[in-house]
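Multiple structures follow.
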Structure I
Amino acid sequence: MEMKTKIVCIGTASKDILLPINDGLVLETPEDVTAKVKIAFELGAKYQIDDRFEAIGGCAANVSVGLTRLGMTAYCYSRVGVDQLGKWIVAELDKNGVFTDLVQVDEVCKSDLSAILVHQKLEDRVVFFNRDANERLEIHPEQIAGFDWVFVSALNGNSDADWTQHLDSIIQTAVNRGIKVILNPGQKNIKDNVIKVLDAVRHTTILILNKDEAVEIILGGQLGSGESLNDEVFLARTLAAEGPSIVVVTDGARGAWGYCAEEAWHANSLHENVLDTIGAGDAFTSAFLAGYFSGQPIKVNLAWGIANSSSSIRFYGAIDGLLDRKTLEERVGQVAVERIG
């Protein structure tokens, strides 16, 4: 039986400008552990590109669109400027069926904008982004009090209220009102204050993150070390022991791992022609959650996530490749899922 839920997605909403390229000198720098591969361009040069693409972006926007496309009721809780760019972002959300009642409009700041270089041969990208609007996002507990679920993605902040205060406010409201939390923390949040993120994990029902983020939380929280950090089941089980009912760990082309009720599952990725990976994680998240809200078991939810993310990477931008319910159900049988623990 499908669960009738209303979910609010808190985080960023932006416009992405994607520039597919094959130019640039690729440099391998294994001695630099934080940036093992770099790309360089001639200073002062001009490079012509054959095409460019514009799409809505930002985790809250992407996940809310993905959920809506799969038949869920989703609200985007974000912030834009009063400029034309902000109007465009809200219009795109409206066009995709997302409720925009909770999108804040700031009369001072600019709406968020990203320029993304997508290297076609390397199937990877470099992102330049400005978070002017979402660094001023305000959290009003009364606005989220009526929801069944709250999805919390990477949070920003400023001198008036940093992201830890926003996270505290969301978690406290959820605890007081019996709202269930889905947490998808950003790398900046983990690096800034891993203990604060770990505290939020303990009040979370569903935790979704990539392998690097899982490792950073476990290391920062002194929950594990050594070779065990290469074991995705260990990562998921260790984080589940902190409180979440479900933990999902993704690792790009290697697929996704899920842990629930002392069972561990792995879903293989689908091999597709990759154009752009920028929205793959958000596509996975929205479909995994849609499966969960539809009453499916975790092995099916993983397959839904993989099917959606594998479609997403065949398009430029995070939105165009998102599947509707009928198409997803047709593709999901292609995903191999097995119990591994």
Structure II
Amino acid sequence: MKRLLVGISALLCCSLASAQSVKVSELVYQTDSYNKYRLPWVTQSDNPQSAQRINDAIFSRSVAYLPGNDPQLTLNNAVKQGIDGVASLDYGLVESNDNFITLAIFTEFCGAYCESDTSQFSFDLKHGTGILLTDIIRPEALSSINDMIKANIRGEIDALIKRQNKSPTPVEKQDEDYVDYQAFYGDCWVMRDEDDIRFTNSFSLEKGKLVFFNDRCSNHANRALDELGEFTTKISVSKIADLLTPYGRSLLSGKKDGVISPPAQLFNRMLYGTIGNKTSIAINANCLSKSVNGAYFYTKYGQPIELNGSCLSANAQSVVMTTSSGDTAAERIELTLKEGEYQGSWISQGKTLPITILLP
């Protein structure tokens, strides 16, 4: 996506963040070919629990394992075993201040052809939680943010079409290399508008700004003709101050001591808990298009157990998730938000155990 990092390897080798307690160093595995797998490793001298949550979130999403006690060895082993079509990994430090850090993870995927993507993740440095738009923007204001982004993208497309309409002569339009941008981007825009695509799905935080990312209009075959590429929209925090939640205001205020706890929710969080009395687990799952996507891990082993299920929203109060073995549900996990934590049952092969997921 347009989040491709220019000179990404030069962005950060070992960087001390603006908050002096936060340090970002690198873990790297170089294959025999040109492929390199490089991930950030965050340390916080005054808040190791936050750093662990951040590192676990990045590893579980990027290589599908918890880093464990030896993150370099975990990365090495994951690459040797193969990471679902991932040909290389890299990262860059986008923003770091007293309250949050934003990291970009660059991924190259290869199958019939190679594509690259850069996803940006923002983390609350007090709690270590990933920051969601719904954490910092009031629910009733999300449509206003969506409209701002749509207007920005529409403006970029219209400006390009306007420039083209002013410049080409009839001879140029006959040229075999001529691209009719009215048609090229018009069809894409109509499709997105009709499908009611949420333009707020991918975002991160920078200093004083919310940054939103949306896919390009081109596919792999006609990408070379795409003058605009992926769309990036930056919205000033000062412009939307009235739309912020209490947590959003505390996080973006710049005052380190004033950050309150993030909203309680199960999805899009790196969370920890127990099955039975003592078995420690971690969970990192998303609610995408009303479907559960993610995994839970026994922290002793760090290997993913894929989760499935339905979810009405990312902040659902109750949820049922399953794991599968072939076409059969192997485990069933039932959770309900109660007394500031998710409580419920883990059920498998006629055995039922209590399960608890703690919130930050």
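Every read-out reported here was derived from the displayed coordinates using simple, explicitly stated rules and does not represent laboratory data. Here the structure is a predicted model, which is why all the values come from computation and not from measurement. Cβ atoms are built from the backbone, for glycine too; each structure is taken alone.
The table below lists the values:
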| read-out | value |
| --- | --- |
| Value -9500, calculated as helix-only ellipticity at 222 nm (-39500 (n - 2.57) for each DSSP H run of 4 or more, over all residues; to 500), assigned to which of I, II | I |
| Source structure (of I, II) for volume of the Cα convex hull per residue in Å³, computed value 147 | I |
| Highest-scoring label, criterion being relative contact order in percent (Cα under 8 Å, 6 or more apart), among I, II | I |
| Entry that produces 2.6 once distance in nm of label points 7 Å out along Cα→Cβ at positions 152 and 232 is calculated, selected from I, II | I |
